[in-house]
Structure I
Amino acid sequence: MAQFDVYRNPSLKSRAAYPLLMDIQSPYLVDLETRIVVPLTRKSNFSDKNLGVLTPVIEHGNEDYLLLMPQISSMPSHLLADAIGSLEHCRELVLNALDFAVGGI
């Protein structure tokens, strides 16, 4: 597991709304049994609505997603199986969204 890896949402209940999860947990916290994740939803589900810095648009697999930082969560790491990609190149967008959610800056 690596920071900014993307996984298919293992929850049958929420997968339609949030098909992907991004692991944003620090690589230094490898001994925890949970991972901090942020859901990604298809931008097309929200038309042209987004909250700017808080929900940046991120492209993955030729599709635009909104990173839903307000819905940050944790989940058992064993539920995240087989990363389907990495969004390391979006590091700055992700950290800006987290900073805005926590500090308003």
Structure II
Amino acid sequence: MNEKNFSYRLTTLRMQKNVSAREMSLAIGQNPGYINNIENGKALPSMSNFFLICEYLEITPKEFFEFENKAPHKLDLLITYLKGLSDIQMDSLLNIAKELSRKEH
């Protein structure tokens, strides 16, 4: 992981939440340009601010660094729904997921 990946991930997750960098900065108690500076690679957050960022984004620090998980909120919601499905329903969805995965590559 490098600073560029960190900045890109933060930007992506913030945009999924549909908030501005300024709005997010103020919401976590920082100056209006704080998140913008991180996203532009000019700074990195302290550990305590990183935890505030994750809390604001409603994700865990682990989820932040799971770069292959493009949309942590959607995955969490999907898992919640999957837990209520029958074995047959889950098999059907597994087949659909496999097929969709093949089409993307």
Structure III
Amino acid sequence: MVLLEFSMSPLGQGESVSPYVARVVDIIDKSGLDYQLHAMGTVIEGEIDEVLSVLKSCFEELSSDCDRISCTAKLDYRAGASGRLQSKITSVEEKLGRSLRT
């Protein structure tokens, strides 16, 4: 399984791009993959082909009416591991001995 953290938004569409981001998040949500949305992007968990397919679908959605798109993406692979969206946070909280705002 991999974690894919990415942020995708159009350039040249004005100061607020939340309507475009919402379209991307809708695709992520409908994918059925586990994900966490945060203020600067989204992390999704799945098999490599699944997460890259979601990334491509998001790009295709925005490219339908955006001439320029910015995307940053980061992959984290760990053999045999799943449920890492939460387990990575839990591991840090255990070391600190307290819950964190996530």
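Tell me which of I, II, III gives 42 when you compute relative contact order in percent (Cα under 8 Å, 6 or more apart). This figure was derived from III. In this comparison of I, II, III, the computed figure 25, 12, 9 for semi-axes √(5λ) of the Cα gyration tensor in Å, for residues 27-74 alone is attributed to I. Determine which structure produced the value 1.30 for Cα Rg over 2.2 N^0.38 Å, calculated from the coordinates; the candidates are I, II, III. Traced to structure II. Comparing distance in nm of label points 7 Å out along Cα→Cβ at positions 51 and 67 across structures I, II, III, the highest figure is found for III. With helix-only ellipticity at 222 nm (-39500 (n - 2.57) for each DSSP H run of 4 or more, over all residues; to 500) derived from the coordinates and found to be -20500, which of I, II, III does the value describe? Corresponding structure: II.
Any read-out appearing in this document is the output of simple, stated calculations on the displayed coordinates, not a laboratory observation. Since this is a predicted model, take the numbers as computed values, not measurements. Cβ atoms are built from the backbone, for glycine too; each structure is taken alone.
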